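Pasting the structures here.
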Structure 1
C-alpha cells in the first residue's frame, strides 16, 4: 500500500485530520471509535482502536521498563 497523506486542520482548540477510508476499513473502526496512540520507539506512533486490555498491558510494560531500565541497559552492552 502506498503512503497515505492527510492534512491537519484547526478546529476550535484542537487539531484534527480525516482518516482515509482504507485505514478505517483496515482498522475496523467507525466514527466515534476511541483510538490509542502508542509510541513505537522509532519516533513515530502505532494507532489502533482503544482496548482497555491493551491499555493495561502498555501500562504494565512501561512500569517494568522503568523499574528495570538499568538492568536492560547493562544487558544491551
Structure 2
C-alpha cells in the first residue's frame, strides 16, 4: 500500500473515532466546498502573476538554482 493510501486510511480512522461534532462539521464543509470563487481583484492579480510567470518575468528559479541559493544562506 502506498503512502497516500495509508494517509487516507489514517484520516478516515480519525474521523470515525472522533466524538467532536465541530470536527465532523468542518470535514463535511471541506468536502462539500469543492471549488471557490475569486473576487474580480483577486482574479486580476492571479492573471497578472500567471502572465509574468509564463513570459519569464516572474522571478522564479529552477529548483537546482533555488536549492543552491537556500543552502548557501543556511551555511552563513
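Derivation of every value follows stated rules applied to the coordinates shown; laboratory data play no part. All figures in this text were calculated on a predicted structure; none of them were measured in a lab. Cβ atoms are built from the backbone, for glycine too; each structure is taken alone.
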Problem - Structure with the greatest value (metric mean count of other Cβ atoms within 10 Å over residues 7-14, set 1, 2) - result: 2
Handout entry: Structure from which -12000 was derived, helix-only ellipticity at 222 nm (-39500 (n - 2.57) for each DSSP H run of 4 or more, over all residues; to 500), options 1, 2
Key = 1
Fill in the blank from the handout: Calculated from one of 1, 2, Rg and Dmax of the Cα atoms in Å reads 16.7, 48, and the structure in question is 1
